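Novice: Structures follow.
Where a number appears in this text, it was derived from the coordinates with a stated rule and is not lab data. Just so you know, these numbers come straight off a predicted model, no measurement behind them. Cβ atoms are built from the backbone, for glycine too; each structure is taken alone.
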Structure P
Amino acid sequence: MPRDVLTTKLAGFGTTIFAEMSALASSTGSINLGQGFPDTDGPSEVLDAAVDAIRSGVNQYPPGLGDPDLRRAIAEHQQRWYGLDVDPDTEVVVTAGATEALAGAMLGMLDTGDEVVLFEPMYDSYQAGIALAGATPVPVLLAPGGDGRWTFDPDALRTAVSPRTKLILLNTPHNPTGKVFDRSELELIAAVAIEHDLTVVTDEVYEHLVFHGSQHRPLATLPGMFERTLTISSGGKTFHTTGWKIGWMTGPAELVTAARLAKQYLTYVNGAPFQPATAVGLRLGDDYYDRLSAGLQTARDGLVDGLERAGFTTYRPEASYFVTVDIDSIGFEGDAMDFCRALPATAGVVAVPASAFYMNPEHGSHLVRFACCKRLDVIEAAVDQLVGAFR
């Protein structure tokens, strides 16, 4: 066996926490509130369009940039919801989910020694994508304030920028905290980017899963930011089709091209029959999007209320699939990983330790993430088991 097979760029990265916890759920028969995928199908119009595409012969490689009608639908979506004008022929590329778009952006824009400023906790692929590009992540801490809302220190953001900084990576609505960056926070990030002539890559996959009282604003809509922002999103969360892996990136042609040049050597193209189906989803009426967020908010509230009855301090999310709790509030002796590994035996439920989303795991050693993107009966069953175990 050759020595040192694994590249040093991925030293320290192992099996994702999602794989470990989903396997634990399967082996114990526990309710899986760990990995963020819904347990219901998406709208019938979208599913039927995929079946029609398959039966109509849309089963070979799509164009490298993506199906032309999907690219038009993405451009229409950006205009409809945010007033952003993008050219579907030069400023839109379809990707294998948002994850490939993010990897393409990191590999296409970063050189060895570059730095990327980003917020922690963070989606776990960010660090790996940056590492594969030979760059270095520089985290800015998000922490819950007295009102339960996650915030960051503006001075910490400014200090994180150095002469080696090339990118800011922004995830809003945010996974895992459910934070929606507000106008003042976005304006600060924009000011820092403009002052230091930085590119910003935004991950906005939860853009339509925002709850009452909050509003998602793409950073690209702020003055002076479209020309320096690559915006990434996908249809998986919005249409309950996470297995289709249809994502996209939009922005000025220069940024899109840089990410596309790397992306084309990853999967190149994918999901031919799912691309026209996703276009159908993007053109659904406002009533679909209203029902989507309202239904998820009901599930969120049921899970949060139940976790609080079980004795947890919870941080009610403003968006996304996830609810974070503080396990110190129930007097658990151990860290978040210990808690999650014991939880199936204790309560028949699986969650994910939030420490997995930090570069500095000690910041999340007492935090655990539960997914609320499940049927109400599943959430009710999980709540009953959690309350029974901890009260």
Structure Q
Amino acid sequence: MTETFVIAQGGGPTAVINQTLAGAVLEVRKRYPGARVLGARHGVRGIRDGNFVELSALSDQQLHLIAGTPSAALGSTRDKPDAAYCEVILKSLRQVGATAFINIGGNDTAGTQQILVEAANNDIAFVHAPKTIDNDLVESDHTPGFISAAEFIAGAFVSVDLDFRALPGIYVGIVMGRHAGFLTTAAAAWQRDDSSAPHLVYVPERAFSAKRFIEDVREAQSRHGRCIVAMSEGVTSEDGRAVVENLVPADRLERDAHGNIRLSGGELGMAIEQLLREGLPGARARVDTFGYLPRGNISTINTTDAREAFEAGAFAVEAAARGGGSVALQYANGATNPQLVPLANVAGKTQHLPDNFLLDDNNQISAACHAYFERLLPKRFTLAEPL
């Protein structure tokens, strides 16, 4: 029987998600000469609607060009299929004769694959290939897309620190991350010493207090002459609610189709600016929301990230041959390699920042977190000492 692979991309695009796509297509070509590979346009929605592109018709040169291009070449979707939606997907997969479905995405994507496995009759191999800048997939040491986004954040905070050394003030950079603070802690990856930015780090894993925030900023500014803050968009208050819910009037909050508060806008930034105006009147302060900028930045595509993403795609084809599952990047004996883990281990779960990555007594990262970034994101720049 001729093999037919269907591949889709879901969730937020990254700088290297197309490496995973190309890695899978080229591995199918190598393992199964003459096999058909279909790409679903705009994720599972494309499967539902029968909207496919013939990836197997593309040349190796075209696939490598796609691999090096940021964003999702097939288009993506935020759809979170329920059982009924998955029945439609399953029907469409069978209509095109799919023998394997590789879905590239985060934990929600893994959840879709888990529903499909439970609905199918073992006639299709369902594989989840990892992708997320949030670095929050269970079973993985890190995820494809994270290192490139982290490099953007690390470089941005080094640059801001140099700026505010020259003209002191207060700076808050709000970084993507609804439930996990990995990307926000990357702001400290290239710190040179204790006086380097960020001086304060706020992540969803630690409760945020507006009063304590002002006190922390005041103390840091007094000590360093400036205060640079890295803050996750998903920081939560002591009552367990997102900070933006407590600081922004309810009529100004936007929600997505799933009821989640939209964190990618500027509401949190404006609320933090207001806190600083009221708590530290007269201080020179700036709040920036990084938004989508780190997600697929073409100038910070990390070579290790790109290679690992490609390898994850190639390994997804091996995973299909072994019956399906979730591909995880695991670190052991000084090397990172893709491994096959059960879908149920990953689907719908969130890996949070380990407790030992943060100091207990202040809002800064620990030696363990620094060591993690030294392994994933070695410092790239040698800077002059201040005059």
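Novice: Between P, Q, which one scores greatest on FRET efficiency 1/(1 + (r/R0)^6) of positions 66 and 346 (r between Cβ atoms, R0 = 41 Å, to 0.05)? Intermediate results must be reported in sequence, preceding the final value.
Specialist: On the way: P: 0.35; Q: 0.95.
Largest value of FRET efficiency 1/(1 + (r/R0)^6) of positions 66 and 346 (r between Cβ atoms, R0 = 41 Å, to 0.05): Q.
Novice: I've got another one for you. One of P, Q was used to compute distance in nm of label points 7 Å out along Cα→Cβ at positions 154 and 362, and the answer was 2.9. Which one was it?
Specialist: P
Novice: Upon calculation of distance in nm of label points 7 Å out along Cα→Cβ at positions 338 and 354 from the atomic coordinates, which of the structures P, Q produces 2.5? Kindly include the intermediate steps, with their values, before the conclusion.
Specialist: On the way: P: 1.9; Q: 2.5.
Derived from the structure labelled Q.
Novice: When distance in nm of label points 7 Å out along Cα→Cβ at positions 218 and 330 is calculated for each of the structures P, Q, which structure yields the highest value?
Specialist: Sorting by distance in nm of label points 7 Å out along Cα→Cβ at positions 218 and 330 in descending order puts Q first.
Novice: Looking at distance in nm of label points 7 Å out along Cα→Cβ at positions 186 and 202, point out which structure of P, Q has the largest value.
Specialist: Top value of distance in nm of label points 7 Å out along Cα→Cβ at positions 186 and 202 goes to structure Q.
Novice: Something else about it: For which of P, Q does Rg/Rh (Cα atoms, Kirkwood Rh), calculated from the coordinates, equal 1.01? Write out the running numbers ahead of the final one.
Specialist: Details: P: 0.95; Q: 1.01.
This value belongs to structure Q.
Novice: When distance in nm of label points 7 Å out along Cα→Cβ at positions 2 and 162 is computed for each of P, Q, which one produces 5.6?
Specialist: Considering all the candidates, the number was obtained from Q.
Novice: Work out distance in nm of label points 7 Å out along Cα→Cβ at positions 122 and 378 for each of structures P, Q, then name the structure with the largest result.
Specialist: Q
Novice: Which structure, out of P, Q, was FRET efficiency 1/(1 + (r/R0)^6) of positions 34 and 290 (r between Cβ atoms, R0 = 41 Å, to 0.05) calculated from, if the result is 0.90?
Specialist: On the way: P: 0.90; Q: 0.35.
Only structure P yields this read-out.
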